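Heads up, there are several structures right after this.
Quick note: the coordinates plus some simple rules give every number you see, no bench work behind them. On a predicted model such as this, the values are computed, not experimentally measured, just so you know. Cβ atoms are built from the backbone, for glycine too; each structure is taken alone.
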Structure 1
Amino acid sequence: MTKILIIEDEEAASKRLKKMVQELMPDAVIDNVLGSVTESVQWLQKNPEPELIFADIHLADGSSFEIFKEVQINAHIIFTTAYDQYAVQAFRHNAIDYLLKPVKKEELKEAVIRFRKLQQLVAAKPSVDFDKIMTALQKPVYEYKERFIIRFGEHIKTIETKDISYFFTEHKANFAVLKDGKRYPVDHNLDELETILNPKNYFRINRQFVIGYQSIAEMITYSKARVLIKLNPPSKLETIVSTERSAPFKQWLAGE
């Protein structure tokens, strides 16, 4: 009988994980579901150690790694994380399983199979270097695109990203508009631009526009909490922040 501890501060996520674990491991007993670093440390200090721990990396009161610095753990640990794919790949080679949130049942099943194999190796105790993992989990220094190569006709031109006011798409073509009003075609679509532009300087307001912070000439309250943006240089197309992007847009304006 395998004893399991779940450390997860999101109630919906913990309930879903608990249900899937019970389906995949009917012989297991879930000792407890804990929601914070403090609560977990106290519980582990007072109770017998489980054989398997599911631990969300980011809890309301800190990182779950803080738990394992306070309490010596020999249990196998499967981390759950909402970190982006780059961070996940950074520690993929460690002898620790992880599940990217939202947890998928098939991936959970594979993690359980790996755990079962480790269980069979009586002498195999996980060696966990939490400092190493925390270093690996730091977001990689990503160099955002600093210039674009523009091709028009037989000509090739390079443009500094800082000179671009905004990008837009029209009739399945994508364009960059410079601060001087000149417009050039770009090879990247808006989905790609969102990943290569510095998010501090550029924001996608709707399906048709990615705008630069410096391109905002005026903002006017629109219907349903939406915002009408007047750009500099001006655009003939409608530039309204979509409803689903209104809240993130305001956070972006505030530098959050």
Structure 2
Amino acid sequence: MSERDIYPAGVPCWVETLQADGGAAQAFYAGLFGWEVIGDEEYGVARLRGLDVAGIGTQIAPGLPETWTTHVRVERVEAAAEQAAAAGGTVLLEAFDAEPAGRLAVIADPAGAPFCVWEAGIREGAMLVNEPGAWAMSALMTPDTRQAAAFYETLFGWTTEAFGPVTLLRLAGFVGGEPTQPVPRDVVAVMLEGEEAQWGVDFWVADTDATAARAAALGGREIVAPHDRPPAFRSAVLADPAGAVFTVSQLLA
């Protein structure tokens, strides 16, 4: 179990989903993960055991894709956006304030996968990770892993290491995760090859099969049914009622 109160620059720190009906999304995830949502339909902070775990809100511009977005901690948003553009990325939304929580910009990497860079105000990021019902890891799907590796190394200092079918993205000096996890504790994300460039999020659960069944009962659906995934997980790919895709994983060992 991990409680965090600070995130170094270069570490993914927050996940959120903005949807046409923020209230409906909040109700779905509260029912699925047992979250308490503090705020309103415009933007609510989901909490588990009283600790912030994710954001769920309503889109400012209706019609945008309803997805889960990963935020990466930076020292200065403007500098990160400039560096991303110079490295071949695209600034989709210039830096703006989300007071009092912090300041952010929306970036797309060279293949088009969107993510946010986050300069903390009063919110460093998720206060609880790596616990059933909380966010565990973000994963980059990209058609060009070499190009992506170069871009994220330039922007965040991430290095790569092959690990079975995925590539580990590591940040030297960072200590995260859990002491018994099957990958090094400086892993900040994973990368795998795929046709569509996108960032996905994975939530830990106590029982993958039960979570998948509960998602369906709440109006979501299975994209990939529960299955065992090396080295020690049982996972499923799910979609909420609006179509936002996410993964749930149960640690078996």
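Given a value of 15.9 for mean count of other Cβ atoms within 10 Å over residues 8-15, calculated from one of 1, 2, which structure does it belong to? Checking each candidate, the match is 1. Quick check: -5500 is what I get for helix-only ellipticity at 222 nm (-39500 (n - 2.57) for each DSSP H run of 4 or more, over all residues; to 500), calculated from one of 1, 2. Which structure matches? Computing helix-only ellipticity at 222 nm (-39500 (n - 2.57) for each DSSP H run of 4 or more, over all residues; to 500) on every structure in 1, 2 gives -5500 only for 2.
Given 45 as the derived value for percent of Cα pairs over 20 Å apart, for residues 120-215 alone, which of the supplied structures 1, 2 does it correspond to? The read-out was computed on structure 2. Source structure of the calculated read-out (P(r) over Cα pairs in 10 Å bins from 0, in percent, 6, 24, 23, 16, 17, 11, 3, 0) within 1, 2: 1. Each of structures 1, 2 was scored by FRET efficiency 1/(1 + (r/R0)^6) of positions 32 and 232 (r between Cβ atoms, R0 = 25 Å, to 0.05); the highest score is held by 2. Rank structures 1, 2 by FRET efficiency 1/(1 + (r/R0)^6) of positions 16 and 168 (r between Cβ atoms, R0 = 25 Å, to 0.05) and report only the one at the top, that is, the highest. Going through 1, 2 one by one, FRET efficiency 1/(1 + (r/R0)^6) of positions 16 and 168 (r between Cβ atoms, R0 = 25 Å, to 0.05) is largest in 2. For relative contact order in percent (Cα under 8 Å, 6 or more apart), the highest value in the series 1, 2 is held by structure 2.
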